[in-house]
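No value in this document is a laboratory result; all are computed from the given coordinates. Source: prediction; values computed, not measured. Cβ atoms are built from the backbone, for glycine too; each structure is taken alone.
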Structure 1
Amino acid sequence: MSDSPFHRLAPFLQEFIWTREWAELRPFQVEACRVIFDTDAHLLLTFGTASGKTEAAFLPILTLLHERPSSSVGVLYVSPLKALINDQFLRLGDLLREAKTPVWHWHGDVSQSHKARLLRSPSGILQITPESLEAILLNRLPAIPALFGDLRFVVIDEVHVLMGSDRGRQLLCQLARIARLTGGEPRRVGLSATLGDPGPAGRWLAAGTSRAVEVADEATGERRVRLALDHVLIEPPPDEPADGSDADAAPTAGSAPSELARALYGATNGRKSILFVNSRGDAEESAAGLRQTAAERGEPDNVHVHHGSVASSLRASAEEALRDDDHVTTAVATTTLELGIDIGRLDRVVQLDAPFSVSSFLQRLGRSGRRGQPAELWFVTREREALPTAPLPDHLPWSLLQAIAIVQLYVDERWVEPTPEVALPVSLLYHQTMSTAASFGEKTPAELAGRVLTMPPFAAVGSDDFRELLRHLVATEHLERTEEGGLIVGMAAERVVTNFRFYAVFADDTEWAVREGSTEVGTLQDAPPVETRFRLAGRTWRVEEIDPDRRVVFVTRSRGRAPATWTGGGGDVHTRILQRMRGVLSESTVYPYLSDLAAARLASARDLSRASKLGQQNVVSLGGDAYAVFGWMGTRPWRTFDRLFRRKVADRIGARRIDLNTPYACTFVAPGKSRDAVLDAVRAALDAPLTDEMLLDASDDPLVDKYDPFVPAPLRRRAYARDRLDLAELREIAAAWR
């Protein structure tokens, strides 16, 4: 280690490294030491999961704290998940004991006595979520100078998850509030999975500060990856039964597993694996299919379910099973296992259908391939077999095409989608306005504007916008004007601001707790009727009793399968992915990771594409008066096209029976109109002097984020037009339509 910064580390850290027989510091750990020791810059560490990012950050940070101890909390470690805080606390335990550095953690499951000890003697490292940091700022404002007065570093984990969300913007507001209260500017260290372009993440990390950002990133070319992609064709849904009941909601216990369940079982059986899905409903359905297949074969049930509505104890059991190298298990998970919780060595990651982004693909891929092994991901995409009379878009394997496009964008170009910027985060604007008003007490409108609008996420919010919000909040009694002309929290907002749910900026609808006796199973969005069955945590339950006052559903275990109760699970897709999907259809490349079934289905889709001229036309005649528009654009411009078509084009061409398959295709009937007439009408609408906001009118009431209902409708519409529509991109893409 003669050429490394090893000898600059504190003696107890050198001993820690020697006793664990580390051969050397990895190059990015050396670079992290250089930046932290030799510069005053912020640092962005971007590498794959389980690469040692946390150690890279803390080795030099602990050395500096050892050399010059802090008189307050010295390091604020912010994570998006309580579970990740607990996991990192265990991982760093030995290292921090050697450092004799106290480690505190603060979230809803931490005892009040632990928090009280920290407040009496603030020191060391504080691990926290954005929600708990909001609670401190809101309820313990006088303690902030003592708690963070000598704060040296803010370590932000999972930057790629936070930076594109209101939670990340909330964190930037919180750091700005702390800086104003303490007069300090601690250095920031961001930890992130692999990024395509680290520039936006670096700018996000430094927002509101005067420091530069240095980046230590991964040598992606050295990564070994194994990929496979299988495809399953699902039979068309059965005809609706005469009594109107759900024909396939609850098959009998002895019914055969589906082809999809068998394919997933084949991909996971005998391996320690995570099966990632895109929704909680898919998680429940897939887990039931895996268990049914295991029962059919007389093999052990080693399946766990891990998503946000499963009880924390059951999620912990799934994590513990994954850490156990002596047992084979499969955890079926949503995004809850994407993040850096330690799960030991995985044999394989399996992905049902395509994820919505290259970023998500990389994060999930990174869960495997530890300890020198290649990262391994096996896709299983599905397609419901279309009836012969179905329109052209229903005959294309969209999930298969999207999975291939995502893989090729990364393999060929190392492209990862940029994080979309949000100019008018009005839900967060309400939240931070009320949090500031509640924590500081009476402030004049100008003083409130001075504190809120100077926070980095609100740089594009004008004074007129904020004045409009304040007037609305006074009119709705969320703010009250005092005799002296100041503003305080009003009666209508008291029950909002004083509720613990106010700490979070993401939607957290009140749910029903599900209990088997005294054991918590999880939560449901709605309470099913008594005697009905539903699926949760990978098992089937029968409702025995409902307690509406406590919002508890009491259940017993039942046999057979039953419907999952969740809907949704969608996500935005970038334009580059859709355009690459078009390329997949038009080219003749043979992708070596495709199974025989997937390769055959791709070949048939390419034949259909050539016959239908999808490579040459965006507006395709389906025969008679029926047409389809294939935009090959991402969710945001496609959302814009939907509004443009319905409001500015449909009447002009007499379109009816409009059916939008977001973001892939739009079908409709336009009696008596030619393909050229349809195309001309779209072009004419795009050539008109339109703005994004003109695609909305007074009847539109977009409610997207948690606190949108408290924001005046005109401001809400402007924000929706600015941040969720994109006429400029639509016009650029549609200019080449044929």
Structure 2
Amino acid sequence: MVSAENRTGLYVTIPIYFCLLAGATYWAYRRMEKMKHDKTADKLSAHYIGGRTFGPLIITGTLFASTFSGYTVVGIPNEAYKTGWVALRWIPTLSSVCWGLMGTGFRLRKLSQFRNHQSPVDFITDRFQSQMLRYSVVFLQILTSIIYLSAQVIALKGTFNSIFGLDPGTMYPVIIIMILILIFECIGGLNSVAFTDSVQAVIMVFSFVAIPIIIARNFGGWDTLDPENYPQPSFYQTPSGDTQWKFWQFCLINFSFFTLPHFLQRIYAVKDLQSLRIGYAVLTVSPWITGFVGIFMGTMGVAFLAGEDGTPATPSDPYTAIMEALIDLGGFAEMVACVGITASLAAIMSTADSLIIAISQLITVEIFYPMMPSATPQTMSWYGRGASVLAVVLALVIGLFWNEGVNDLARIQFPLTAQVIVPFLVGLFAKNRGTDVHPWCMTAALASSSIYVVGIYFGYLKQVTNNPAAIDSGITGIAIQAVLVVILESTYRLLSKNSVDTTTKKDIPEESALLYPNRPGWDVPKMSRFGETTLTPQMIWKSMDGIYEPMTSVYFNALMFATISFVTPLVAPSEPPLEDGVFSYLPNTVHGLPWWAFKAILLCLPPMMVLIYAIYKIPNDFPLDDEATIAKKGVDVNIVHLTPQEMGRRSSYDEQNVLIHRRRSSISSTMSDMGIHLKPPAESAADDSSPSHKRLSSLVYARDLDVVVEDGYDDSDGGGEPTNDEVVDF
């Protein structure tokens, strides 16, 4: 708790912070209105993916603020205060997060440019063509995001109540703050979320840089610590075998963060590849100014918060206690501490708003919209606001009545999140039907591993409180799922080897070509909005020709796995022996740190450097063929990129994208006139234009192509969608 006399600065910094958020929200609202006026994005895409306009500053700010939540900003110092340098596990696990994001993000970004993916589940829908798998992923993404959001509610309640000395069970402050977050999101959509995230990121970075400097100047650094006098001498012992095992599993489990819907939204919202590269590069190095600083704060806090007799203090919220110690110093330190406390609120709120809008998009686009396929984006955006309210209510109910705390929610959320890894990786990196998996086999394996995770958590980990086995249900769940996928797919291929395709045209939409036959029509989703052809593994790999992708290299993945794993302190456990607070012999230290912790810090550097090198090799934009190559070899019309105008004009759930269909048909016709035949020309929509005299490269890259809208064009719903009277002139 911050004492009453030390709250003066908070009464200044916290209102200023909320005013900045309100200003960012107003800016976001004006930006959305401009998109509507300029007809560059329909209402739904403007609300949920910001009109695909986020540049390097905004995407970096929103990625940073969304990643470093209450789990890290408040949780890491608190964990380090209670467990010591074992909290170093957060640095390699954040490298795992970046490994997953970078390894899949660039390919997902590329696919979205010619398949117009917008929802976090669009890729799964488009790639596997299965309602069962689609809704299994939707369910897991919503469930884990609700749990994650509930954790932010718990962190927000604990932090705010602790700061102002309120009863731990007091609910009204967190309810008011969540309502404010909801208002900001409803007004400005993802633009508001991203802009407020950027404000929050600046506040967090300032506090992360300033706080350790103040602590080191006033209380000393690690090099001043003495293991014989340290209030928690057990922190200098090598970790137990159980702790080391959990350390290693935690380092790897968060690789799955790339499947979280709010990270997928950022991939689709970014303006260009260069901006995404910059965002990932900053995220890769950021653990050193977040997690590392949090560990420093926690372990140093043990020393300077201890009583005069060396007895360690036991505050309910060590982070707040550390900040109050800085406030007591007065002057600049007091100001920084007030900003630091505000940063803790900012970290929690930034992740909360990202989760709210991600949950809202999943519920609206994947559940409500298919039930009302003719509804306009304007109408669905209002349903989306209702979905946001629903998400907040559910999270409040869980968060306010969950007694075990934030870390206990993480024990179920992280493992469940990991279960979606296999569908995404198979979908993205299978090379052909031989390495692909039938969606029903994937669904059965996914459901089984998810049930296993829930069963292990509620049936064992929560019941056996006396030293349960060091088992991470997420890691074992992935292993079980992978084994089941192999068994089920092998069985399916064996049973269907001589079977006849019983699917009829009556069962499925005419425009669909099933990769996986012998399924009833109810399992086939509507997919006209993605394109006229099926998204095959071969098409995905062809679209990435000439682009460096580290995730496709076995050696790169093995190197990342090894460098992250080696951070685990593989040492003899519980050395040196400690009896009644006295060591049998003094532990080895390096600049005040236990030697194994110093080694772990050094070993955190290689995975970061490998990631930075890989990002460096990614180009600033996807390579394009030159005009001579296009004129000689042509182009695959199915992977021609959509223009912003072609992406942002949707008037119903599954309408065909007329604009790109006509341009691709024109490209096919032009290639045919030039004697280039890659494939049979795509079926062309009725179009009076004659593209044969136009340069092929201009059609491919949409150079100097104007969209002419007749007076009959109707934009009353704010979507910017073509009606039957619209004429598109190429």
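Figure out for me which of the structures 1, 2 the number 28.2 belongs to, where Kirkwood radius over Cα pairs in Å was derived from the coordinates.
This figure was derived from 1.
Computing mean count of other Cβ atoms within 10 Å over residues 106-113 gives 12.1 for which of 1, 2?
The read-out was computed on structure 1.
If FRET efficiency 1/(1 + (r/R0)^6) of positions 282 and 658 (r between Cβ atoms, R0 = 35 Å, to 0.05) comes out at 0.80 when worked out from the coordinates, which of 1, 2 was used?
1
Out of 1, 2, which one gives 0.15 for FRET efficiency 1/(1 + (r/R0)^6) of positions 490 and 626 (r between Cβ atoms, R0 = 41 Å, to 0.05) as computed from the coordinates?
The read-out was computed on structure 1.
For which of 1, 2 does helix-only ellipticity at 222 nm (-39500 (n - 2.57) for each DSSP H run of 4 or more, over all residues; to 500), calculated from the coordinates, equal -19500?
2
Say we calculate relative contact order in percent (Cα under 8 Å, 6 or more apart) for every structure; which of 1, 2 gives the highest result?
2
I have 17.0 for mean count of other Cβ atoms within 10 Å over residues 426-433, calculated from one of the structures 1, 2. Which structure is it?
2
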